1. So distance in nm of label points 7 Å out along Cα→Cβ at positions 19 and 251, computed for just one structure, reads 3.1; which one of I, II is that?
2. Of structures I, II, which gives 11.4 when mean count of other Cβ atoms within 10 Å over residues 43-50 is computed from the coordinates?
3. Matching task: 3.8 is the computed value of distance in nm of label points 7 Å out along Cα→Cβ at positions 75 and 227. Pick the structure from I, II.
4. From I, II, which structure was helix-only ellipticity at 222 nm (-39500 (n - 2.57) for each DSSP H run of 4 or more, over all residues; to 500) = -8000 calculated on?
5. Of structures I, II, which gives 73, 48, 37 when Cα extents along the principal axes in Å is computed from the coordinates?
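A short reminder: the numbers here are calculations on the coordinates, not readings from a lab. Source: prediction; values computed, not measured. Cβ atoms are built from the backbone, for glycine too; each structure is taken alone.
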Structure I
Amino acid sequence: MPDSLVLLFVAALGLAVGSFLNVCIYRLPRGESLLMPASHCTTCGRSLAWYENVPVVSWLALRGRCRTCGTRISVMYPLVEAAAAVIAVTWYLYYVASRQVPDPQDWYLFVSRLVFALAMLVLFVIDLQHRILPNMITVAGIGVGFLLSLAGPPGWRDSLIGLLAGGGSLWLLSEGWYRLRGEEGMGMGDVKMMAMIGAFLGWKLMILTVILGSFGGSLIGLALIAIGKGDRKTQLPFGTFLALAAVAACRFGDPVVDWYSTFYR
């Protein structure tokens with residue numbers, strides 16, 4: 001197939017998956033089934049026709065409102081769909097198209113890290129909106145990440161070290177903060193999410209994720225204090241920052257780790 005058609009197919013696939021991610025984002029925090037009922041307006045309950053479910057296009061055509069009751073449809077829906085498409089195309093270009101002759105490991109990295117990045121997208125939005133990180137993604141992600149490591153990078157040893165060190169370090173930090181200050185520093189959702197990141201990416205990229213996520217969270221926290229919108233006790237959705245950092249580490253982390261490793265060779 002011509003390259004342009006392949007990219008269009010990957011983009012279309014990303015949009016379609018993004019539409020399902022919106023279902024996960026809405027229903028998981030509410031404990032609803034991901035399969036039943038069919039897509040519907042959450043205000044009037046009317047089932048949506050197929051042409052109202054076309055990613056991005058339907059939202060634009062309906063001008064962001066339900067065709068029946070006129071309720072506003074969140075702009076988050078097309079943004080998630082577009083983000084999923086951008087991630088899919090970007091990952092394909094980097095892991096597959098950039099290779100002269102892609103080998104099985106290239107395809108493995110494309111698929112496994114695409115699954116990981118899309119899961120991070122879901123966790124990013126849910127934590128931003130509800131301050132929770134569903135076990136259906138984090139706990140299941142730990143197992144999926146480790147199983148995938150049996151067939152390719154980062155390898156089962158790095159994956160096991162990553163999930164144990166990632167989840168364990170945050171748990172120790174949270175427990176130490178609670179014993180020292182008598183208040184929770186972070187929830188168990190962050191701990192399980194960090195273990196998932198370590199399982200998928202291995203311990204090296206897990207460390208990079210922690211550094212980037214902590215740095216990003218600190219910057220936002222200081223900015224909120226500076227403009228008078230928060231103080232030192234203001235709670236931030238750490239999972240949101242971890243998700244952004246994990247996606248950045250997933251895409252750009254390998255060259256950074258390789259560069260840093262040269263200082264120890």
Structure II
Amino acid sequence: MAKKDRTKKRRKSRAAGADVFKLYQDSVQCPEAEIHFFDRVFKKHRRRKALTMKEDFCGTAFLSAEWAKTNPRRIAVGVDLDGPTLDYARDIVLAGETDDVRKRVKLLQANVNDVTRPKVELSCALNFSYCIFKKREELVHYFKQAYKGLEDDGMLVTDLFGGTEAIDVIEEDRKLNGFTYVWDQADYNPITNEILCHIHFKFPDGSRINKAFTYDWRLWSIPEVRECMEEAGFPKVEVYWEPEDEADDGEILDYRFTEKEENQEGWLVYVVGIK
């Protein structure tokens with residue numbers, strides 16, 4: 001019996017052996033849906049599919065890799081400040097792809113504001129990453145730099161969340177395959193609209209990873225983002241609203257262009273700057 005207990009103690013917990021970047025990809029990211037949206041909106045305005053894309057705040061460059069895989073002519077540039085995360089992108093995400101795909105994904109460790117070349121047809125800042133800019137002049141400056149980095153008929157795609165529960169201090173659990181994703185809105189300051197959020201992961205063996213990722217953001221509103229894009233030079237800015245219907249397995253629902261909606265407990269939108 002004692003031998004069995006010692007073996008149990010030596011067993012590694014699910015949390016201790018987990019890859020937090022893979023957990024993030026599985027719970028937060030869906031490149032197939034993002035690229036579907038990019039293609040649909042770009043083709044709506046430009047009558048073609050974009051071939052060049054820059055992913056700001058790219059993290060593990062999961063989206064950039066998938067972009068390159070969708071067309072042998074597609075090129076992606078991923079930009080992020082964090083060296084270890086970019087190392088993971090090279091050593092894990094891109095290492096599993098073909099030589100051809102790897103050649104068409106360029107990763108840069110740099111401030112997103114400093115990268116305006118090479119110019120691309122489509123640029124994106126997803127998963128609310130640009131909310132790291134808390135001052136209006138900072139956000140306008142970022143959008144100006146993004147504008148400079150676009151071809152003459154290029155587009156910038158951002159996403160945003162909101163709703164009546166977006167400013168509440170709450171935790172939301174979502175069970176996935178083999179683990180539970182926890183979105184934790186830990187603090188909100190109504191004076192500044194600053195919000196502090198964490199992502200935790202829980203496992204069936206009772207172990208968990210607390211604060212796997214932490215986000216110290218300003219929660220911008222749709223009109224603010226829109227106005228900042230316009231001030232940065234984008235002549236047209238469109239909002240695409242998340243469908244209310246849930247998707248069936250494997251189905252991608254189309255976000256719809258809109259100018260008027262009722263508020264909800266929680267909503268997601270794309271805000272698209274069109275050059």
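1. II
2. Checking each candidate, the match is I.
3. This value belongs to structure II.
4. Source structure: II.
5. Label of the originating structure: II.
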